[in-house]
1. Work out which structure the value -10500 belongs to, where helix-only ellipticity at 222 nm (-39500 (n - 2.57) for each DSSP H run of 4 or more, over all residues; to 500) was derived from one of 1, 2.
2. Tell me which of 1, 2 gives 1.1 when you compute distance in nm of label points 7 Å out along Cα→Cβ at positions 103 and 143.
3. Comparing distance in nm of label points 7 Å out along Cα→Cβ at positions 15 and 87 across 1, 2, which structure shows the greatest value?
4. The value 0.98 for Rg/Rh (Cα atoms, Kirkwood Rh) was derived from one model only; which of 1, 2 is it?
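Nothing in this text is a laboratory measurement; each read-out follows from the coordinates by a stated rule. This one's a predicted model, so the numbers in the text were calculated from it and none came from an experiment. Cβ atoms are built from the backbone, for glycine too; each structure is taken alone.
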Structure 1
Amino acid sequence: MKHAQKRELLNFFLDVDERLGKESPAKKIALYIFGGAAAVIAYGSRRGTRDIDEYVEDRAIEAKLLGWAGRDSELERKHGFYFHNANTELMLIEAPEWKERSVEILKGELKHLRIMALSKEDLVLSKLSRYNDRDREDIRFLIEEHGIEPHKLIAYYRSARLYYAGNPETLDTTFNIVLKEHFGLKPRSFA
């Protein structure tokens, strides 16, 4: 897996931004990023990633971005990264709060895109439903390196859990593992 670096990801976004400029957008387009790419570019993780989970509200613009820089695109061949549509409906994040808490990154670097990364708390929560080795690595990194406060994480979890489409009991078990392993907290009920 390609070891992502902030500079390499910036070069990818610069090429996307240049193509978007040819479309003459009336304003900067907010492009939300999730997953490993957000952990790398917004929070300094050094883990590998190839896919950039993204979300754009304007579906026509998103289709263009996926065409230019999606799987098997020219920009993937050039940079080794590609856009993948993030399914925000399956993530444990609450709309519109996750958008409001997202942080702008790469300010001043791009002319047509505003790159927005999930807040560190929402990024942790977004990784709970799959919870594979890379997700656990990202969760550990974010908690240990970015001072996530457990009471804030718990509050966001309680709120987002109300709208989660999957099995909340399984999710509670996973979240309790995170609380125990990273904060030394005893299991709690969220039902």
Structure 2
Amino acid sequence: MADSPRYSLPYRRRREGKTDYKLRRALVKSGKPRAVVRLSNQYVTVQITDATINGDIVRASASSKELPSLGWKGGLGNLPAAYLTGALAARRAIARGIKEAILDIGLKGATKGSKLFAALKGLADSGLLVPHSPERLPPMERIGGNHIATYAKSLAGEHYLYKKRFSAYLNRGLKPEDLSGHFEEVRKNLSAAPLEAAK
């Protein structure tokens, strides 16, 4: 570790690669709630938060873990799940009087068409005002899972590989070829989703 008198030790969360304080400061100075989108290998989480001197306060949240309770049988970490999670979080935020937010993607890269922007589109389509560039958003066909359904159809003659790739879908009773239609059904069912996040 550097020991020069001019050396300044970064904050712990910056050293751990968890927080970009320069970016966070800019977001907090806006004075608007933040739409915090976080991705793991399996799930998507969206939170609408306010920054206070004592830490962040979560005003509304949704996790893709909740989607099966709404009838979703697809994956919980893919583009369709990210969109549905964003839409659910926006519905809860609007019910609490939150009308706008700014996107907080943390340390993730702003890759065009990524799951981060699928969640953003879910937020925006559900009525939450989130400033963004439309060209960054993935097309609705891809959000609906058309690329997954097309890939599943391409494996029609390879039964073993088909079952291996889509065993989770099949175990939940969903043929991956039908994913697009299933997505639209669940998307419509979101209007009846509970306004409180599952504990």
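1. 2
2. Answer by label: 2.
3. Largest one: structure 2.
4. 1
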